Structure P
Amino acid sequence: MATAPAEYMIFGFPGNQFNGSLAPALADLVEKGVIRLRDLLFIMKDAEGNVSSFEIDEVDELKPFLDVGGDAGGLLTPEDVVHAAASLEPNSSAALMIWEDLWAADFANALRSSGGVVLEGGRIPFELWEAALAAGDD
């Protein structure tokens, strides 16, 4: 099996307005073989700034994520929770997710086989990408 590149992302939800509506879109990516979910953890910071983290099966609003599939769990550490919580405002929540980009596995293996290495990478925030595309349309 090809080794796929892995990514992490922290998704924020101001005002603790998180719900399970992301679960079907995530399940679709897993089902189509685009990604393999490796870990998923939910973090909440209350109004006083106290931080807590939750697994999918611990909170009713997160139950839709039980149907996502994959072999998620065990990779995220308490230090990851501290890191994710540092960017949260009081009374907000986040999802911290690690996944493998299965769509890129063959390319990543070809890069390694050819002696290439990734020097840098990053995700362009939607707002910046949207602005760049709009500027290119002029």
Structure Q
Amino acid sequence: MLDHGDCYTKHRPVDISGILSLLPDVKFEDTGGPNGWIARPEWMADFIASLKPEGKVTFTLMRKLPPYQNLPPHIDSWGNVPNVGRRLHVPLVTHPDIKMRWPDDGIEVHLEAGWLWEVNYLKLHEVRHVAPVDRIHLHYNVV
């Protein structure tokens, strides 16, 4: 769990080997803006359940950013989904040059694939993607 004011915590390793073999069949939809492409494959709920989330899962999403596509500074909001609870990420495909940043805090980190990360999505944050690969993360909220 994040301490008050923290931007991120690296929790534990996660076996993503089975998911990586499923990625070629995932149908991502273009959001039409700077937020990349999204998907919610059928198997995602089972994978998240296998992580034994501490609390009720309230929101799930898989996001793909194509090479060199940044996410601009923002504080997350999801329409009618309230910004409550904790946000957890499982990076599936990434590169060391892709950084999640909290510019107001002067913090940046590469979210390494195969780990469970908790991120503070209620602080201004961004993704600096300067690598020639897709960035694919699965993320979910728990309350």
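FYI, it's all coordinate maths here, none of it is from the lab. All figures in this text were calculated on a predicted structure; none of them were measured in a lab. Cβ atoms are built from the backbone, for glycine too; each structure is taken alone.
Of structures P, Q, which gives 14.1, 39 when Rg and Dmax of the Cα atoms in Å is computed from the coordinates? Among P, Q, the structure yielding 14.1, 39 for Rg and Dmax of the Cα atoms in Å is Q. Looking at structures P, Q, which one was helix-only ellipticity at 222 nm (-39500 (n - 2.57) for each DSSP H run of 4 or more, over all residues; to 500) calculated from, given that it came out as -8000? Computing helix-only ellipticity at 222 nm (-39500 (n - 2.57) for each DSSP H run of 4 or more, over all residues; to 500) on every structure in P, Q gives -8000 only for P.
Ranked by distance in nm of label points 7 Å out along Cα→Cβ at positions 25 and 49, structures P, Q are topped by P, which has the highest value.
Quick check: 17.2 is what I get for mean count of other Cβ atoms within 10 Å over residues 57-64, calculated from one of P, Q. Which structure matches?
On the way: P: 13.2; Q: 17.2.
The read-out was computed on structure Q.
Out of P, Q, which structure matches 39 when relative contact order in percent (Cα under 8 Å, 6 or more apart) is calculated? The read-out was computed on structure P. From P, Q, which structure was distance in nm of label points 7 Å out along Cα→Cβ at positions 73 and 129 = 2.0 calculated on? Traced to structure Q.
A value of 2.0 was computed for distance in nm of label points 7 Å out along Cα→Cβ at positions 33 and 97; which of P, Q is the source structure? Attributed to the structure labelled P.
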